[in-house]
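A.B. asks: Please find the structures below.
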Structure I
C-alpha cells in the first residue's frame with residue numbers, strides 16, 4: 001500500500017518485531033522486500049506500532065492480514081488470530097471505516113465478522129474480503145503486479161473504496177473481480193486446492209512411472225504441451241509443503257464437511273496422501289541406495305526451506321526427510337542458503353552447515369530436496385572430491401544426470417528409474 005502511494009501504519013502485537021520493522025529490517029527472507037520497506041519508511045509513508053488504538057484513529061481502511069494455521073489436533077483452521085484481531089480493532093473504529101480481510105479463511109467467515117461488527121463497532125463500519133495470492137519468494141512482484149484482484153463486497157461504497165485503493169494496479173490492466181463474500185473466500189482455497197491436485201497428480205504419475213520403468217519428466221513435458229493442461233506445476237518430486245497448500249486443503253475439507261458438502265472434496269484426502277507418500281518414498285529410496293541401513297552413514301540434505309527463495313520451513317519436505325533419516329541412525333547434515341536459523345529453531349538437535357561444501361564433506365549420500373539455483377550450479381567433479389561415497393538422489397528432478405554420472409555418482413531421481 002505504501003509503495004502505491006498511501007500513508008500506511010502497520011500493527012503487530014510483538015514489540016520486538018515492530019522495532020525491527022521500524023528500523024527498516026525484514027524479520028524473514030523475501031527477495032526485494034527489504035528495499036521496498038526501507039524506501040517507504042524513509043519517504044515517511046510507512047510506520048509501525050503495537051497500538052491498535054493509534055492505528056484505528058489513523059486509518060480509514062483496515063486490512064487484516066493475520067495467520068490461519070491448522071488447528072492443533074484437527075484438520076480445520078485455527079481462527080484465533082482472525083477473530084482476535086477483529087475484537088481488538090472493533091471498539092476503536094471510526095464511523096464508516098472499511099475492514100478488509102486478506103486471510104485465507106473458511107467460507108462464511110466474512111459474514112460472521114460483518115454481523116459481529118454490526119453489534120460492537122461504530123455505525124457504518126463495513127466489511128470486504130480481498131484474498132491475497134502472494135507466492136513466497138515472489139511476494140513483492142505479486143503485490144505490485146498481481147494477476148488479478150478479487151473483492152467480496154456488500155455495497156457499492158465498499159467496491160468504490162477498493163477501486164480507489166487499487167487504482168494504480170487497475171491502471172496497468174489488472175483484472176478486478178467483484179463478488180459476494182463466500183465467493184471471494186472460496187477463490188483462494190479453490191486455487192490452492194487445484195494447484196495441490198496438479199502437483200499430486202504428476203507425483204502419482206511418478207509412482208506409476210517407477211513401477212513401469214517410464215520417465216515422469218518426459219511424460220510431464222509431453223502432456224504439458226496440451227494447452228488445456230500446460231507445463232506449470234507439473235514437476236514431479238518430493239511434493240509441496242509450506243504454510244499454505246497443506247493446511248489449506250485440510251481446512252477446506254473440514255469446512256466442506258461442516259456445511260454439508262463433504263463428498264465434494266474427498267479427492268483432496270488422496271491429494272494429501274500422495275504428497276506425504278513422496279517424502280516417505282524418498283526415505284525408502286535413500287535406504288535402498290545405502291544398502292538397507294542408515295546406521296553410521298553420512299547423509300547430506302540439500303535444502304531446509306519448503307521452496308527456494310524463502311526461509312520458511314513450515315511443513316518442509318526437506319526437513320521432514322532429514323529428520324526421518326536422522327532418527328533412523330544416519331549422521332545427517334543439512335544445508336540451506338537462507339533457512340538454517342528457522343530450521344534450527346524447529347529441530348535444534350540436527351546438524352546444520354552454513355557452507356555447502358562443508359555440508360557435503362564425508363557424505364555417503366546426497367539428497368537434493370529444495371531446488372535452490374546454488375545446488376544446480378554445483379560442480380559434480382568438485383563435490384566428488386569431498387564426499388565419502390558417490391551417491392545422489394535428485395528429489396526435484398532439476399539436476400543434470402549426465403554431469404553427475406560423469407563425475408562417478410550413482411544418480412537416482414523420483415519417477416525416473418532409468419534417468
Structure II
C-alpha cells in the first residue's frame with residue numbers, strides 16, 4: 001500500500017474520532033510490551049527483540065452508538081541481528097499495522113459495514129484488505145458477506161502490499177430448514193489485471209435431533225481446475241453421559257497464487273481419516289483418544305493418541321494435562337508424550353510442561369530423540385496490569401540447548 005493510501009485510512013479514522021463527531025466517545029486501549037530472546041537458527045547466535053503491541057477500540061462516536069473504530073498494530077526492534085531481511089533480520093525499527101477500520105452497525109442488528117484495513121474470511125478463502133466489507137444478517141433465512149480492497153501481503157519483516165494487488169470475495173447462505181446451514185462463497189485475487197487466485201467454497205452442516213451433527217466443507221481452485229480441500233465429518237452424542245464420538249475425512253491438494261514461484265513445485269495429495277472419542281467422566285476429569293489413518297498419495301501412516309485432562313478437587317487451582325502419541329509408517333515411527341500442569345493461586349499462576357519424542361526415520365537408521373521443557377507464570381499486579389514470563393529449552397538432533405523466552409507486561413486502560 002502506498003504512503004498516500006496509508007494516510008487516507010488514518011485520516012478517515014481520526015476524522016471519526018474528532019470531538020466534532022462525538023464528545024462522549026468511549027475509548028479503550030490494550031497494550032503488551034514484550035521482550036523476546038532466542039537463538040538465530042541460520043547463524044547460531046543469540047538475538048533478542050523488544051516488541052510493543054497496541055490495540056484500541058472506540059465506541060459511541062455518534063449519538064446512535066452505531067459507529068465505532070478498532071485498531072491493532074506492532075512496533076519492534078531487534079538486538080544482535082544484522083540488516084538481512086531475507087533471513088528475517090533488520091537493524092531498524094519495524095512497524096506492522098494488522099487492522100485499522102471504522103465499523104458501522106446497521107439498524108435492527110441487520111449487519112455491519114467496515115472501512116479500512118481488516119481481516120476478511122469466507123469459505124473460499126481469507127486475507128487482509130485495505131478496503132470495505134459488509135456483513136448482512138437477519139434477512140429472513142438469508143445472510144451474506146461481501147468485501148473488496150487492496151490485498152495486504154505481509155513478509156517476515158516487511159509489508160509487501162502494493163498498488164495493483166486486489167482481493168475480493170462474497171458469501172451467501174442461509175438455513176433451508178431447521179438445524180441446517182448452507183453457504184456458497186467465491187474469492188478472487190488480482191496482480192494488476194492478472195487473476196492469480198480464484199476459489200469457490202461450499203459449507204453445509206445439519207443437526208439431527210440434538211444427538212448428532214454432520215458437516216462438510218469444500219474448496220475448489222478454478223485456476224488450477226482441482227479440488228484443493230475437502231472436510232466431511234460427523235459428531236455423535238447419543239447418550240445422556242457426556243460422550244462425544246467424532247469421525248472425519250480430510251483431503252488436501254496444495255495450490256498457490258499464480259504469481260508465486262511455488263506453482264513450479266510438484267505437490268502430492270494428502271488424505272486422512274480420523275476417529276475420536278471424548279469422555280467427560282466428571283466435571284474435573286476428561287479422557288480422550290483418537291486414531292488417524294494418513295495417506296501421502298501412496299505411503300501411509302497410522303497415528304494414535306490418548307490423553308487426560310484433570311483438575312483435582314483436593315488441590316484447588318491445579319490443572320493437569322497428559323497425552324501419549326504413537327506413529328507407525330511414513331515418514332517414520334514415533335513414540336512421544338506430553339505433560340503439563342498449571343496452578344493458580346491468588347493473583348498468580350505457575351505453569352510447566354515437557355514434551356519428549358523418539359523418532360526412527362526408517363529401519364536402516366538409529367533412533368533419535370527430541371525434548372522440550374518449558375515453564376512460566378503470571379502475576380496480576382492490578383486488574384488492568386499483568387506481568388507474564390515463559391522460558392523453554394529445546395534439544396534436537398540439530399540443536400542442543402536452544403534456549404528462548406518471552407517476558408511481557410500487559411495493560412488495559
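Just so it is clear, none of the values below were taken in a lab; they were calculated from the coordinates. In this text the structure is predicted, and so the values were computed from the model without any measurement. Cβ atoms are built from the backbone, for glycine too; each structure is taken alone.
A.B. asks: Given that relative contact order in percent (Cα under 8 Å, 6 or more apart), derived from a single structure, equals 12, which label among I, II identifies that structure? Before the final figure, lay out the partial values.
C.D. replies: Working: I: 12; II: 9.
Computing relative contact order in percent (Cα under 8 Å, 6 or more apart) on every structure in I, II gives 12 only for I.
A.B. asks: Suppose you compute helix-only ellipticity at 222 nm (-39500 (n - 2.57) for each DSSP H run of 4 or more, over all residues; to 500) for every structure in I, II: which one lands on -1000? Mind showing how you got there, number by number?
C.D. replies: Values: I: -13000; II: -1000.
This figure was derived from II.
A.B. asks: Given 1.11 as the derived value for Rg/Rh (Cα atoms, Kirkwood Rh), for residues 52-155 alone, which of the supplied structures I, II does it correspond to?
C.D. replies: Among I, II, the structure yielding 1.11 for Rg/Rh (Cα atoms, Kirkwood Rh), for residues 52-155 alone is II.
A.B. asks: Next up: Which of the displayed structures (I, II) returns the greatest value of FRET efficiency 1/(1 + (r/R0)^6) of positions 260 and 300 (r between Cβ atoms, R0 = 35 Å, to 0.05) on calculation? Numbers along the way, then the final one.
C.D. replies: On the way: I: 0.10; II: 0.70.
Answer by largest value of FRET efficiency 1/(1 + (r/R0)^6) of positions 260 and 300 (r between Cβ atoms, R0 = 35 Å, to 0.05): II.
A.B. asks: Follow-up. Comparing I, II, where is percent of Cα pairs over 37 Å apart highest?
C.D. replies: Numbers: I: 31; II: 42.
When percent of Cα pairs over 37 Å apart is computed for each of I, II, structure II gives the biggest number.
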